[in-house]
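Next up: some structures, all given as structure tokens.
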Structure P
Amino acid sequence: MSKKLSVSLEQLLYKRGFFVKNLLGKKILITGGAGFLGSHIADALVEEGAEVSIFDLMNPTGEKNISHLGDRIEVIRGDITDGKQVDDAVRGMDAVVETAFPASGCDRDPANQHVAVGTVGVFNVLKACSYESIPMVFASSISVYGVQRYVPIDEAHHTDPFLLYGATKLAGENYCRLMAQSYHTRVVVLRFSDMYGPRNGRNSAPVNFLQQAVKGESLIIKGDGQQVRSYLYISDAAAAVRSLLHNFPRPGMIYNVGGPEPVTVRELAEIAGRVCGREVRLKFEPGNTDSRRYIIDGSRIAADIGFKPVTGIFAGMQHTLKWLQRSED
């Protein structure tokens, strides 16, 4: 077999979802690629030699997130709610990772939900990938589950979100499911747990606790602090995507991606104090809180893809503290 034919066969197998030994030279588009998750996925794929293109609105924070990558990536300024822009960006790619969602601007106010991005935008990306027969990874969230009915939470758990963010992500998942079933679109859904780490611009407990501990302030906990989260360090989230692109499963698969060790919010606050080398005071306040125990079962992706998170909460908080200190400098 000639080298030219061999390369063509490899590209064909990749687009149909079969195993590829490495991502060297693969053209991969990351929608929302200048965001928190997207920029770390870009780091992981560039490191492996992929030809990465980032499709993003490119606000100042996004520009800072990817500035270190320089000319190793292509930047396409665009909006995923614009179907033509998406079609043009997807054409010629070997795979697409859909992470576009301005989570840092999302709160409980109905005015700040970005529903068009999570519905129209996701469908635009799905449609373009379907026409081009390109594998797609959709970044969803464990928020689709709502209040746990049992733990650990596996992918068969009932989906009943009580946050609008979770409802929007579930709508995107439903588009993925239907496109996979009816149009054989090669899309896989990753339900990410609460992510933290460098470049985290969202209001999150790990970063908030570290900032409060460094300043010697009381660490504010909403509720009794017994809520449980499987916090996922951001480089592990990116590694999950990279693993999936290496060994793409059948269309419509859904995988949980959680951290290796669930902790209560109170335990997280205490860890923040230890990481900062300080005695911390915990201040419990009423407010918007819930009793969710998000102990996430990640056994399916471990069995199918071979992915397991490797960054424990203490090490992850140490890495996050170093980033915060560099940012202040």
Structure Q
Amino acid sequence: MNTNATMNEIDLSVNLASIEMKNPILTASGTSGYGPEYLEYCDLTKLGAFTTKSITLEERLGNPPPRTVETRAGLINSIGLANVGLESFIEDKLPEARKLGIPLFVNVAGKGIDEYCKVAQTLDKCDGISALELNISCPNVSEGGIEFGTNPKLAAELVNAVRAVVKQKKLIVKLSPNVTDIVEIAHAVIQAGAEILSLINTLRGMAIDVETKKPYIARGFGGLSGPAIRPVAVYCIWQVYNKVARKRDIPIIGMGGVQFARDAIELMLAGASAVAVGTAMYIDPQTPIRIIEGLREYCVRHNIPKISEIVGCVDQPIAQ
């Protein structure tokens, strides 16, 4: 059998809580807008799924600039959930996003439980959306956001409330690494009705201009993403998969510093069923396409007929 034939036979498809994806690679929320505006830079139709930026009930302008700064091996952002708001998203953005022809995940955020529920309930009735991703872990807003993601009781209360009004879409909950025990949060949201977990969101970070003695970010701090956080993501995914998700058959979307195929493979070996690419797309918009090809090459090299076979397959000689 020649190499080309072997490459063509590799099955990259994955099943994410009954959502069929042709490959395990998708975008991370907030890095590619609403979808279509990114098409001139990357053929998103080749991805397994697309995740929109956060949608709130009303339009948000976000935090004042400057709100991004590059750091060594990473990026700190404090965008503040800037978006067009629910009504404009449904009328103007969603029809175009549907045309991508791949599963569409819409990230949902809010100031409080009522807003989360209103946004989620409305989106639940919209065609062309496969899942809603609850952003309970954003460190860049002063209300809502991360307080839900760092408190198991609050996280469960929010997910419970949203689960009660979401009848059609799958429910993804995005977890924060800014906690003492991410497994405790994962357990709480699964008990409350989460069908898929995504992790990790950004780590709190800060950068100071030593000449001016002022923070680079207007708000002072933000969320750190990029290659610097990948080992944290690997560890968190490994923990959540082995202590909670595997036992409950809950799939994980892994993210955090993914730039190359080996990074995606590392997260999958730790326990992720799918992998989201975020910050790396600012460096090279073709990153997800290169990763998909890299996954295929890896499977050929290791004689793996189906990529999903590697999920959680890391050797574990140490106590968990």
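Out of P, Q, which structure matches -8500 when helix-only ellipticity at 222 nm (-39500 (n - 2.57) for each DSSP H run of 4 or more, over all residues; to 500) is calculated? Structure Q accounts for this read-out. Where does the value 2.9 come from, among P, Q, when distance in nm of label points 7 Å out along Cα→Cβ at positions 269 and 301 is the thing being computed? Clearly, the read-out refers to P.
23, 19, 13 is what came out when semi-axes √(5λ) of the Cα gyration tensor in Å, for residues 69-180 alone was calculated for one structure; which of P, Q is it?
Source structure: Q.
Computed over structures P, Q, mean count of other Cβ atoms within 10 Å over residues 125-132 reaches its largest value in P.
We did not get these values from a lab; they are worked out from the coordinates using the rules stated. The structure presented is a predicted model; accordingly, all values stated were derived computationally and were not measured. Cβ atoms are built from the backbone, for glycine too; each structure is taken alone.
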